[in-house]
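Novice: These notes open a run of structures that come right after.
Coordinate-derived values only; no laboratory data. Note that the structure is predicted; figures quoted are calculated from it, not measured. Cβ atoms are built from the backbone, for glycine too; each structure is taken alone.
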Structure I
Amino acid sequence: MTKLTFFRQQRRDDVIRTGITIDMEVILHHSTRERKDADPVLAWYVDVRCEGAKLPEDAEEIRQWFLDKAPVVRKALTDLAEDLKAGLDFTLYPLLWRVPHPPRGVRMTIACSASRMDGVRRMPEILKETADGLEESLRELVDVATIPRPRMKY
C-alpha cells in the first residue's frame, strides 16, 4: 500500500518547508531561503497523509494527483481549521484528524502539531493558509532528483 504525504512545516528559524513524500522519502520539495543562523527544529507542521493501493508513484504524477484532489484537501484543511477555532489543547502528540469524505480508495488523515503554545494557538490560521495556498505550493515544488548535491570532501 502506497503512502503519500503532503507536508508544510515551519522551523524555529522561520524557514518554511513544503513537499511531498512517498513512503517517507521526500520526492518533491520547496523551502524558503535558508538563514545563516539555521535552526532545523520544527515550530509546527501540517501533514496530509494519504494511503491507498492505487496511488501514483512517479513524482509528477503524484503532484498532479494532489492538484486533482486539491478541492478535497482544501475543504478538509478548512473544515479542521474551523473545528479548531475554539482552540487546541497543547500535547506532545500530534492531532490526527481523519478526513470524512476522502477520494475513493484512499484513507486521508491530517496530522498537525506545534512545539510551543503560540503555534498551537495559530493552528487554525496555519491550516487556513495551507488550504488557501495549496495549488501554488504544489506547483512550486521541485523534484529532489533534479537538485544538485554538494560534493563531500573526505
Structure II
Amino acid sequence: MRKPWNRPDLPVYSAATTGKQGGNMNICTYVIAVSMTPKRMAVAFYKGTLSLQNVQHHPHFILQLLASDQYKLVRLLGQKSGRTIDKLSKLKDSVGDYRGFNCLNNAAARMACDIIEWVDAGDHMLAICDVVSYANLRDTDLLTTGLLREKKIIRA
C-alpha cells in the first residue's frame, strides 16, 4: 500500500514562469486552494529549479490545470530541467501568449497568480498566491496523479 500522502488522486498543474533566461514551465502536484475570499492558492516549487528562480525574481506566474490528454507533457515539464533544455521550444505550436506568459493552449484552465508570501517547506518553497484572474478553457477530464501512475510516469 502507498504511503498515506501518496494515496489521494491529486490534480496535476503546470506553472508557466518567466525570468532572465526567458520562459519556463514545470509540473506542480503540491497545489491547493487555501482561501475563498480572496481566492488564494498554495503552490509548492521544488528548490533549485529554474521555475523557482523565476518566481522568486518575478513573483507572478500562470497556474495551468492540465487535462487528462496532456499526460505526456509530464516527462518534459516535470522530469527535465529548464536549466538544461528549452522546454518551450519543444512545445512549439502547443504554446500561446496569455498575460505575457507562454502558456499551454490546451490546458483545462488557467489562473494568473501573484505571490504574496513564501514559506520554506523542506525540499520545496511554498508560495501563497492571490488569484488575480482565471479562465476555464475546456470542459474535459483532468490530469491526475492516479492517471500518471496508471501510465507508469510516476510511481508514488
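Novice: Which structure, out of I, II, was mean count of other Cβ atoms within 10 Å over residues 4-11 derived from, given a value of 12.2?
Specialist: It was calculated from structure II.
Novice: Quick one: helix-only ellipticity at 222 nm (-39500 (n - 2.57) for each DSSP H run of 4 or more, over all residues; to 500) came out at -9500 when computed from one of I, II, so which one is it?
Specialist: I
Novice: From I, II, which structure was mean count of other Cβ atoms within 10 Å over residues 20-27 = 15.2 calculated on?
Specialist: Matching structure: I.
Novice: Quick check on the output: 1.07 is Rg/Rh (Cα atoms, Kirkwood Rh), for residues 28-75 alone, derived from one of I, II. Which one produced it?
Specialist: Computed on structure I.
Novice: Still on this structure, I have one more. Among the shown structures I, II, from which was the value 0.97 of Cα Rg over 2.2 N^0.38 Å calculated?
Specialist: II
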